[in-house]
Every structure is written in C-alpha cells, then in structure tokens.
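Below are structures written as structure tokens.
Quick note: the coordinates plus some simple rules give every number you see, no bench work behind them. Bear in mind that the values here come from a model prediction, so they are computed numbers and not experimental data. Cβ atoms are built from the backbone, for glycine too; each structure is taken alone.
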Structure P
Amino acid sequence: MAGIRQKASNRSTETFLFLASLLLGFVFVYSANVHLSNPYSFLSHVYSYDVVSESLGFVVAALLPSMHLAIGIALLFFPNLRPFCFGAATALLFAFTAFQLQAHLRGLNIACGCFSNNTEDPITWVTIGRTATLLVIATLCCCLTWWKLKSKKDVNLISKGQTSS
C-alpha cells in the first residue's frame, strides 16, 4: 500500500512540476518577447524604479530579457535543466517582487513593465500579488526538484552501501 501511495505522490509531484514549468516557461518567454521587441521601453521601465545607476540600468535592461528567454526555453524544452532554471526563476521573481513592493511603498506611480510596454498601468497590490504568486510556484518547484535530486543521490549511495554526509 505504501508503494502505491509513493508512486501516486511521485506522479502528482511530476505533474505539478511539468505544469509549473509550462506556466513559468511561457511567462518568461512572453516577458522576454515583450522586452526584446522594444528594448528602449524596457530600459525606461528599469530606470523608472529609481534603484540603479544609469550604467547599471543599461546592463540590466540589456541582459534581463535574454535571461528570461533562456530560462523560459529551458523550462519548456530541457527538463534536465529544470532544477537550475527553477532556482534562477526563484531568484529573479524574488527580486521582481521586492522591486515592485519597494516602488509601491515609496509611492512611485510607475508601470511594472512585466508583460507590456504600456506605461499607463501602475504597480498595484494585484501586480505585486501576481509576481509573488509566481515566486511561490517557482520556490516550491525549486525545493521539490532539489529534494528529488537529493533523494536520488541518497538512494544511489544506499544501493552502493554508502551513506550521505
């Protein structure tokens, strides 16, 4: 009975990770597409947060969309890279949530710049909540994939008669 329950749990975990990788992958690819299609608008969004210098803002605006695209494509098409990608997505989404939160608390009336080049949609608790929800999903996936990897390592060590340190 425990074996059946374990298999069902593994199947549920795998299904969740697959669906989450689709969701996060599409979100990151879509965001990258928006930013790459109008890099000057994205640069304007980066500057509007008023937290980085002009030169650092330029570097962020130049690199971030490519990072989004790479993470999104890897999540969608390269399952072996998911542990790394979930970790990278977690780090980026943590930063995005923190930046949106600080901008909102400082009273900046700026657009988040997440999924459009529109400057008319200001950061609200809804946009912060949306980003935080993606952060929770990415964090959960990160924990689950690393736990799975550790479990596999422990099983391999036990089958070889070794113990993990």
Structure Q
Amino acid sequence: MIGQKESKIIALYDEDFSNIVTGLIERAKSKIYITTYKLEPRKGPKAQRINTLIKQLFAANLRGVQIYILLNFYENHKATSNINWYAARMFQKNGITAKYQTTGRTLHQKLFLIDDTYIIAGSHNLSVQSLAENIELSFLIEDDTIYQKCETRFLALWEKAKDFPWSKENELLY
C-alpha cells in the first residue's frame, strides 16, 4: 500500500456477494483473512455457492496464499459452535488454520481482507441460508486506511484466539 488511492465502495447484494468474493479468492496472491459468525459447509443444490467459495479457499491455500479464519465458538457446544467446529476441522484437514476468539464476546462480524487491498464487510455469514436464501447486503471496499485498521484489529483478535479443541468427545457432537 503506497499512498492512499481514491476509495471505492460497491454494494454486494445476494449472489453478487458470492460471485465477487469467490473471484477475489481465486485471484488472491498473498493473504486472505476471514471472520464470520457462521461457516457452514453443506451438501445439496442450494449449497453450490458456499461450496464453490470453500473450494476456492482450498485452491488459494495450495497456491501458497496465507489464510486465517476466525470463527465464533463456545466451548459449551451451542448449535453454531458445533457447525463452526466441523468447518474448522475440515479446513484444518486441508491445511488452513481456523481459530476462535476468546474475549467472552460473540464474534458476529463478517469480514474478508484480501491482499492488502480488498475489504468485504456486511451481513453475509458463510452459510447456505445467507448465500442462497436470505436477503443480505455486504460492501466491497478499497481504502488503504480502512484496510490497515481492519487488518490491525483482525491480527489483534488472531493473536488472542485459540485453536479449536479436537477431542473425540467433540467429534461425536456433530
């Protein structure tokens, strides 16, 4: 990031979100940082958007892109925590680190930071419901100052985050 360029903001409604984000992941060169309340891999025709996005994350990882995923998780195993545990396990098996925040507060933000340039923030969880059923709105932002602030905050949360527990007991819950 050399100097501030003119800021760009684009509204991403419904399928625009998954199409734009998937394309940015496909073209990512160095890093992708993600926070989301819910990351839910699924099967079936409605899951096409989420599964395509996940496949692009796996491909980016194989290209050497650094990928960090920060999820919401409670150790007392609420429903969303089980879904996120399963997703984190799947990403871990594919060489991508996923952690959960430990501040005692719910991680509800939905954020992508890509290659020191692109910020995607808004209401989209990474789930079938958000990507195929709900009316959602997120924004694609290109702004050096905002990017730096978001990345600084993300990395502070990442430093305090914990690895997911991989015990056999947890594996039986999903």
Structure R
Amino acid sequence: MRWIWIDKFEKFEVNVAAVAVKNVSLAEEHLHDHVPGFPVMPASLMIEGMAQTAGILVGAARNFQEKVILAKIGRARFSRLVRPGEQLVYSAKIVNVSEAGASIEGEITSRTSVGGKPVELEVGAIDMMFSHIDKNMSGMKFPEFNFVFNSQFMELFETYRRELNVELPEKP
C-alpha cells in the first residue's frame, strides 16, 4: 500500500505553485502511536505531504514524462504541533526547474479555530530539491514503468486538475 498524505489540491499553477490540503483526523492510527496519550501529526509525515505536493508540481512541469524523486531536504523548520481536527495546508512554490531537477520552497500552515474563530497558523517551512532520475548522471537504469507517479497519485491529481482547470504543457 502506498500512503498518500494529501487529500486534495486547492490551487495548481503548472511551473509556478501548488496548494494542497490534508485533514488531520483522530481516526488515523499514527497520531496515537507518535506520542501516546497526546495525538499529534508527526513532522516526518508533514514533510512527506509537502514532498508529495511539490513532487506532483515538479512532475507536471514536464507533463509527467520523467520520474521525479525527492533528492534533498535543504531545510525543515517546525514552529507548532498539529492536532486532530486541524487541516494542514501545503503551499509549494517552484524556485528553479532544470534538466537535472527542481528546487522548491514550501510553507505549511494549519487551518483551525482559536476562541471559536477560524484562523490559519504557521506550522513550518521546508526547502526541497527534486531529481529527474531518468536524467541522472550516474548512468543508473530505472524501470520504464513510472513508479513515482502511479495510478493513485494520478487519479488524485486528475480529479482536481479538471476542477481547477489546470492545463498541462504539451508532451514532447
């Protein structure tokens, strides 16, 4: 089973930026195991949610013709815990795209309520680098099958691509 840590896209501009959300639910077992008796979303899973949001953004830049993997986390900073009932917001912005890969600036916020009023609070920031592994310099061969953008990811993306009227670049 492959875990998907985003629920939907709210915004998607090819070659520019994407915003995805994840609803944090008390029904998720990993929340109970991370800190017993105090359910919180693990930072590592928030990093994965950002990587999935940004990875789809990087893949869309070349119409998903190349496999894209997370190559490096340059910086990851978290300022608050996220509890069940909150909604994570992953905002990814492309800084640079090249033949070798891409760099992304990411911001994570949380939609919650304080004193009965809806607010969006800062959770953290992440800088990431992705590699187009089909163009890797080591000469390593990878399977033809695109194991990165599998059917689960593509179904998620296609659902919201149509809703948000996202046009992909022409295939080469």
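Computed over structures P, Q, R, percent of Cα pairs over 27 Å apart reaches its largest value in P.
Comparing mean count of other Cβ atoms within 10 Å over residues 54-61 across structures P, Q, R, the highest figure is found for R.
Have a look at P, Q, R and say which one yields -28000 for helix-only ellipticity at 222 nm (-39500 (n - 2.57) for each DSSP H run of 4 or more, over all residues; to 500), as calculated. Among P, Q, R, the structure yielding -28000 for helix-only ellipticity at 222 nm (-39500 (n - 2.57) for each DSSP H run of 4 or more, over all residues; to 500) is P.
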